[in-house]
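Take a look at the structures listed below.
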Structure P
Amino acid sequence: MAEAARVLIPLPARDFDPTEVAVSWSVLSGHGHRITFATPDGAQAEGDAMMISGEGLDFWGFLPGLRRLRLVGLVLRADARGRDAYRRMVASGEFQHPIAWDSIDPAAFDALVLPGGHRARGMRAYLESGKLQAVTASFFAAGKPVGAICHGVLLAARSRDPATGRSVLYGRRTTGLTWQLERTGWHIARITRFWDPDYYRTYKEAPGEPAGYMSVQQEVTRNLASPADFIDVPDNDPHRRRRTSGTVRDTPDDATPAFVVRDGNYVSARWPGDAQSFANELSAVISTA
């Protein structure tokens, strides 16, 4: 593949995870790839503001006069590197001038990135889009590089191979947002953001469904050939504690907190803490595809 690949990053109108998108954009652009963003109507997208500022994630976050006082919010928001990448990305021409979802021609691109985000109000339209699912299936069918991180893996899992009717992830190995990480964020927010306790759950279980049934991990797993194809950090991994704590993020100089799974031209990761390593691995796949 030519060194400057054409990479498509579809986004919802709002509430995508700033780190997963901006760090991917920064790394891939830094490697010489050309990025095109796509949004529902071709208007500029907006990331999840709470993941940038941290405001609204503390007990008093619903009070206008106290929102800017942050404790938990400083821990849960994007780190300094993610915030810096987001500021640079929103000032870029490609982010300010996206194409519309309906204008996407998969043949015009060499690779696809499916980022995540958890806030239901913005993410559901993205995860449930028949257009984006068809686009994703086209990339898989063509054997082009695809990267999916966090809830982006759910979009991939919902995309169907038109020849078989099965998920494009059927028969592949993947990771994604684990139930452990999703549950931890949800439990914290149920306490600190008590007026909106389900902020970290995009989909909730219906009455009678077991805990976690509608989590990313469990829905993705139901679309795989075998439950063993959903890969989490092994128990004997020497960096397991750092990789599963949900508090340590990778950096350009330290990949030990990250966990990324590659299956052929498909690369997956779990959460914003994997974003640097995820984008580096995807760039390597693109360069050799």
Structure Q
Amino acid sequence: MTGTRLVSLPFSDHCAPLCDDPKSFQALVTAAERQVIEDKLNYLELRTNSAPPLYSSLPRSDHFYWFHQLDLTPELNDLFQGFHKSCTQRKIRRAERERLTYEEGRSDSLIETFYRLLLMTRRRHQAPPQPKEWFQNLANSFGDRFTIHLASADGQPAAAIVTLRHKDTLVYKYGGSDPQFHRLGPMHLVFWRCIQQAKYDKLRTLDLGRSNPADAGLVAFKDRWGSVRSTLTYSRYGVRGRFEFQTDGGRKERIARDLVSRLPQPLFTAIGRWFYRHIG
């Protein structure tokens, strides 16, 4: 679906060049381009938040995302005061008043609960879900650096997210929620408890990942936590002309998304299992 390609780094929002100077970066990319040509691949895709100028003999196509990071070094109270008062602080206080419960871990039962919430969310967004095996593999591979954070209302799962930890950075990767509990603020409670634990563990940064500028709701949600935006640039270097990013959301795509969201659950998850390998 997305062509045979080299990607830095598959299934990651970003991977800056692992080098110290522009000359080294150019050498790395030149070698990657040579492999694309020799192996007859469609293109090379770079995902960077900071990269020096680059020369390439191949046609290039770019797409831009917002990248959100929250500095965790201030005191907890200062962090809380930096949240949007009505849209974030008030939601956290509402969740606490409603006595929503919170738990975290990486057990099989938590993965099952998270996945049910994820399926609800992917249907609302009219997008195929990631396969459950993907999350089980993450848990097995990352060990205690993989965590599911879950908020419940009266014993019913309401919202959950997955985080990964690397050095002094906590990375938010996936989330899901039950819409009947949105008014109680379970997702806001989950993020707040997550931030509190990160502070206790002496982490310094919360990586909130990328957002498409066209997704105004997601961008606003991340902004309201006091995060700082920067630009992520995805660049494709194609062998046979430009290999463009499909971002227009045309009529055919809208019809396909609507059909996918209406599929019975077994077909819905099967489509996700097939589809996900193509979009990493």
Structure R
Amino acid sequence: MSLQPPIFLKLGGSLITDKRQPETPRLAVIERLAQEIAHARQTNPALRLVIGHGSGSYGHLYGQRYGTRRGVHTPEEWYGFAATGDAAARLNRVITGALLAVGIPAWSIQPSVALRCADGQVLAGPAETVQAALARGLVPVIFGDVALDRVRGGTIVSTEELFEALLPTLRPQRLVLAGEIDGVYTADPHLDPQAQRVPLITPATISALHQALGGSHGVDVTGGMAAKVAQSLAMIASQPGLQILICSGLQPGHVEQALLDQTVLIGTRLAGEAS
């Protein structure tokens, strides 16, 4: 029996931490999400997952302070590089521990060990290790992390950029980006009560939305919603047929539904022109 293609699930940094408070995990949210993921795996034992998460108020705090994504050259900047990686790993232990606590065979894979970049572009990553983990029935847990870069010295690679680097090897069927907000809106729903959710985005419709897409709340050194949508459409272009869903992990049950039902009517779906 052939194995199902994996699903990539990102738990956004703004979802799992309070990005306005340094190193503040949302433990109740994390525990509920772990339970939803566990229930989805029980409902569909053939489900194969690669879980990634953002750094939220952990790594982004140091990354902004030291300008790590732009480049690392001085001793102070290399200290910031190391501190950013350490902070991201601390949050990863929280997430991995919550998944293990509900019976998920979650295995933390530190991306920076394998990541190599050139001017911010990923040249090598942990694809072989992630693939081997899936083959053994594990649930790999990766995260946005620092990386050595032959041009910048060092940089930061976001979870979406990691997922993009894994596409050619793992060929996922679906990618779920779970954050605070249930999809992409015509304006910031925190500020504009008239903002409307956009149910579908394609390459043909994205230009009309550029003015609506802005940065995320709190500190985010890897870009806000506009960057995430652009990265998503780039991934779809490189792997036709890939389905991407941006949804809210704050809404109970949404992540579980997204993992089990590819037609679920929540959030914003991103697709190629033929979808």
Requested in this report: Have a look at P, Q, R and say which one yields 14.0, 44 for Rg and Dmax of the Cα atoms in Å, for residues 49-128 alone, as calculated.
Outcome: R
Query raised in the report: Of the structures labelled P, Q, R, which one yields 1.9 when distance in nm of label points 7 Å out along Cα→Cβ at positions 113 and 169 is computed from its coordinates?
Result: P
Report task. Using distance in nm of label points 7 Å out along Cα→Cβ at positions 105 and 257 as the calculated read-out, with 4.2 as its value, let me know the right label among P, Q, R. Result -> P
**Report entry** Value 3.3, calculated as distance in nm of label points 7 Å out along Cα→Cβ at positions 41 and 185, assigned to which of P, Q, R
**Finding:** R
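Bear in mind these aren't lab numbers, they're just calculated from the coordinates by the rules spelled out. Predicted model only: the values in this text are computed from it and were never measured. Cβ atoms are built from the backbone, for glycine too; each structure is taken alone.
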